[in-house]
Structure I
Amino acid sequence: MRSLEQERAKFAWACVSEMQREDEERQREYRSYVRRLPSLILTSGLPNALAFYMAKKGVHEIVYQHLNDWFKSGECPIALEKDLLEWLVGEASTLQAFRATEEALLLLGWLKRFAESELEAGEGGGE
């Protein structure tokens, strides 16, 4: 039996592995956006951060979709059948939104670790 933390890591690894097949520019963008999203969530809230990433399209939208896919997976403790942002603004209670924020940040921790170790960093090796 695998722990929830192991499932998060497995899911994040699959997402970052998917991005390794992209060109270097998209890898750098993904790495950067995954690194920045936790701060945006903490300052603006999960719904605002998700809406921003969804609206930006391109690699931002891939990051959004990876989060959304986690919440729709059978492994996430908050199992959703609909879009994460739609659920947050339409149905989630304050407590559920808080828990979803916590879950998103936990997954982003793994995405960030794997993206930093596996994806192109660009000139200077980081930001």
Structure II
Amino acid sequence: MASAERQEARRLGQDAEDLACRHLQGLGLVVVARNYRAGRGELDIVCQDGDAVVFVEVKARSSHGFGGAAWAVSPAKRSQVGRAAKRYLVDKGLYGQVPCRFDVVLVDSARMPYGVTHISNAFAVEEV
């Protein structure tokens, strides 16, 4: 990927995460971390929803090629997010202490204004 394309992809990703945070806050969730580095993985957004910790994967697509944003959360990606979530919970002293869930926010930048789809409890991870 050329430098200009990488830069555009980073901008799209940042815009999508900003939009996802505003969407989640509008639903009453409290954003507690963004781009949390956990070992070799990263958590896009970590929220508090009552007693639950919510790990949010944000996917943005500028076209519907390759199935759009929903297809980007592969089994391998879910496993990576699960490992990062466990690391987060351990780091914060919360492992085994609080309920957690995994949400996905899909941002379709091909639509104006951007289309946002929030999938609560999008997937389960056995390790957490």
Structure III
Amino acid sequence: MRGSDRKILVFDLPAKCFDVSIIAFNEGRQEVLSCNGQSDTGDLHDLDEVLQLTRKPCLQALRDAQIQSTQLDAIDLAGERTQDRRTVQHVEELFGLTPETLFDPEEIVAVGAAIWADFIAQQSG
């Protein structure tokens, strides 16, 4: 994942929640451009229903980052529900970009937590 000025969307869909983050990487530094999601997808067992819940937060994350989906360089999938082909298809249709697995799924939670903490720290001054 080398190179400068890359914008990556992280689509994290574990069992009962959803998070989307847009991160800019430039010369070894990262900046969280936006975060959104749903803290509880409830007891929905139908993946298609859950995927519909992700649409609004994803579009809001793009608006908050002030970018279009065509400006994304990559989409990283994380979370157990992203292994389903329906999730991959949903992400492709939503963003027009084939998602990848750029990060180790076991480490992405720790990385995401660190980035989120940095984001919160920046927002609070």
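Laid out as a table, the results:
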read-out	value
Origin of the value -25000, where helix-only ellipticity at 222 nm (-39500 (n - 2.57) for each DSSP H run of 4 or more, over all residues; to 500) was derived from one of I, II, III	I
Structure with the greatest value (metric distance in nm of label points 7 Å out along Cα→Cβ at positions 5 and 117, set I, II, III)	III
For 42, 30, 22 (Cα extents along the principal axes in Å, calculated) the corresponding structure among I, II, III	II
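Laboratory data are not the source of any read-out in this text; all were calculated from the coordinates shown. Not measured: the values here are computed from a predicted model. Cβ atoms are built from the backbone, for glycine too; each structure is taken alone.
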